[in-house]
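What follows draws every value from the coordinates through simple rules; no lab data is involved. What you see is a predicted model; the values in this text were computed from it and never measured. Cβ atoms are built from the backbone, for glycine too; each structure is taken alone.
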Structure 1
Amino acid sequence: MTVERFPVEASHILFFARAIGDENPDFAEGRVAPPTFAIAAAQFDPEWPLRPRPGTPWFGSGREASGAHAESRGALHAEQHFEIHTPMRPGMVLRVIEREGRSWEKQSKRGGTLCFTETLHEYRDVETDELVVTARQVGVREQEPVA
C-alpha cells in the first residue's frame, strides 16, 4: 500500500472508534486516533485490492456471490504491529510508504516449510516528513503443501 495523501479527520476517527467498539473518550470524540486507525489509509489507495470498483465483480459480502475471488495466492496474514511515534490527530495529512522487511523460514509441525515475509509501512506527515507511525505486517505461506 502506497498512499500519497491520507487525511486524518475527526469524523473518520469517531466512526473508526465506533466500528471497533472502543469507548475511549479521546477516540470517541475524535481528538486522537486509536493506534490501529493507521490501517484506514488503505481506503485512500486506489490500487488496494479489497476496494470495491463499480462495474467490476467483487468477492466481498453481498446477497449473491459475485464469482470473483481474493488474490491471496495462498498467503495468510500472521501478525500486525503498530509503533506510534506521535499520536495521529485531526488535521494531519499523512503519506504512506511501503517497503520490504525481513523474511525467514520455519519448519511446521506437519512437516512443511513455512515462509514468513514482513512488509513495513511508514506513515509520515506530508508537511514535515515526521515519522508518525510504523506498521509491520507479517504474512506466511507454506512452501510446499504437505500431502
Structure 2
Amino acid sequence: MDNFDKKLIKLLEQDSRRTSNELAKLLNSSSSTVRRRIRKLIESDIITIGAYVNPEKLGIVSAAVVGLNVAADKISSVMKLLFEKNEVTWAANTMGRFDIICVARFSDNSQMTKFLQTISKLDGVTRSEGFYCLETLGRPQFGGSTIDILGNL
C-alpha cells in the first residue's frame, strides 16, 4: 500500500459515496486508476464498503459497555455467544480488569436489564459489570478508524 492508497482510504472514510470521477479529481488521477485501486483494496481485505445504520433513527437509544470475568477455558465460547446476541455490536478478549469487554445497544432500559441478567448467567461467566453510556461518539466500527491507523498524511 502506497501514499495514493492511504489518501484514497482517507477520502473514502470521509465520504464513501463519492464517485470515482470525484475521487480522481481530488487525487489528481484518472477514474480508472481509482476504480482499480479500490477494487484491489477490497480484494486484499484492507477496506470494506458497506452501509451502517444510525441506531437512534431506529429507536435504539441506549448503549452500555460490559466487562466480564470468565473462566479461562470458556472465553472463546462466551465470546461466540455474546456476538450472537443482536444487542452486541463489538466484543474483545482483553487483558486487565476484565477478560471480555463488549459494547451493546438497546431500545430501552428494560431491554438492557434483561440483557445484563442473561449474560451474567452464561456458562463460565464469574462476574459482570455494566457501564451505562450517557453519550457516545464514534465511527461505525469500534476501535478507531483507518485514518488513525495510517497516520496523518
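So the values come out like this:
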read-out	value
Answer label among 1, 2 for the case where helix-only ellipticity at 222 nm (-39500 (n - 2.57) for each DSSP H run of 4 or more, over all residues; to 500), calculated from the coordinates, equals -2500	1
For 4.6 (distance in nm of label points 7 Å out along Cα→Cβ at positions 86 and 110, calculated) the corresponding structure among 1, 2	1
For distance in nm of label points 7 Å out along Cα→Cβ at positions 6 and 94 computed as 0.4, the structure of 1, 2 it came from	1
Test item: Cα extents along the principal axes in Å calculated as 53, 39, 30, pick one of 1, 2	1
Source structure (of 1, 2) for distance in nm of label points 7 Å out along Cα→Cβ at positions 30 and 134, computed value 3.2	1
Winner on FRET efficiency 1/(1 + (r/R0)^6) of positions 38 and 126 (r between Cβ atoms, R0 = 41 Å, to 0.05) once structures 1, 2 are ranked, highest first	1
Percent of Cα pairs over 15 Å apart, for residues 78-117 alone derived as 41 - corresponding label from 1, 2	2
If FRET efficiency 1/(1 + (r/R0)^6) of positions 22 and 46 (r between Cβ atoms, R0 = 30 Å, to 0.05) is computed and equals 0.60, the structure in 1, 2	1
